[in-house]
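Heads up, there are several structures right after this.
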Structure P
Amino acid sequence: MHESTLARQMLETVLQRAASDGASRVRVVRGWVAETEALSADSLSFHFTAHAQGTSAEGARLLLNLIHVEARCRACGRTYAPEHHLLLCPGCGSTEGEQLGQTGLAITSIEVE
């Protein structure tokens, strides 16, 4: 349940921010998740909703965009879309790729009352 743990951590961050801003309710949480993380945005949202029960974020929507991350092969220079964590170049077969974008997940904004 990797998504459950991450959703709980996201909720804790959101609740801390809302409290420091003096907000009484969290309405919407926006963010992104990199496709390289092999995480399900739907599963994260489900777990976020479950963990938010009984908090000021109860009923809040978690809206995550899936971002695409390309890789570049250090051996042949080809740019390609990696499959999850596997940086296998489809051109030369090298595993010496570098990711060219942000990975992980992030919260970009919180709407509160």
Structure Q
Amino acid sequence: MTSDISILREDGVVVVAPVGEMDAVTSPALADVLDGVLAADPPQGVVVDLAKVGFCDSRCIGVLVAAYRQARDMGVGLVVAEPQPQVNRLLVIAGIDQVIPITKSTGAAVDSLRA
């Protein structure tokens, strides 16, 4: 499986939206995109929009946690938005919801990072 990843910049907040499955094969591409977003011109915040991700495995979780830590260390907020029910379930089981903020709406995530 492959994954496409779009990047949208909105007033200092970057929305990274992967599409497809995030597994051992595709998660490194997400890691590269997130590293690039944080390294270039650090944004005010980053939203990882998972609305179109139907599957996420432990590699994807590792990428999200690493990006969250990198962003936190830079003083940049990172929020996960709109995970599908099966992806959200995995995030909750893994305890990621206790570390990384998860919102039901990408718009709400963007607004929370602007505040």
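No lab work stands behind these numbers, since they all come straight from the coordinates. Please read these numbers as outputs of a predicted model, since none were measured by experiment. Cβ atoms are built from the backbone, for glycine too; each structure is taken alone.
Given 18.4 as the derived value for mean count of other Cβ atoms within 10 Å over residues 17-24, which of the supplied structures P, Q does it correspond to? Structure of origin is Q.
Who wins on relative contact order in percent (Cα under 8 Å, 6 or more apart) among P, Q, i.e. which is largest? Looking at the calculated values, the largest one is P. Kindly point out which one of P, Q the value 15.0 was derived from, the read-out being mean count of other Cβ atoms within 10 Å over residues 49-56. Working through the options, I get structure P. Look at Rg/Rh (Cα atoms, Kirkwood Rh) for each of P, Q: the largest one is in P. Supply the structure label, taken from P, Q, corresponding to distance in nm of label points 7 Å out along Cα→Cβ at positions 9 and 105 with the calculated value 1.0. It was calculated from structure P. I have -9000 for helix-only ellipticity at 222 nm (-39500 (n - 2.57) for each DSSP H run of 4 or more, over all residues; to 500), calculated from one of the structures P, Q. Which structure is it? Only one of P, Q returns -9000 for helix-only ellipticity at 222 nm (-39500 (n - 2.57) for each DSSP H run of 4 or more, over all residues; to 500), namely P.
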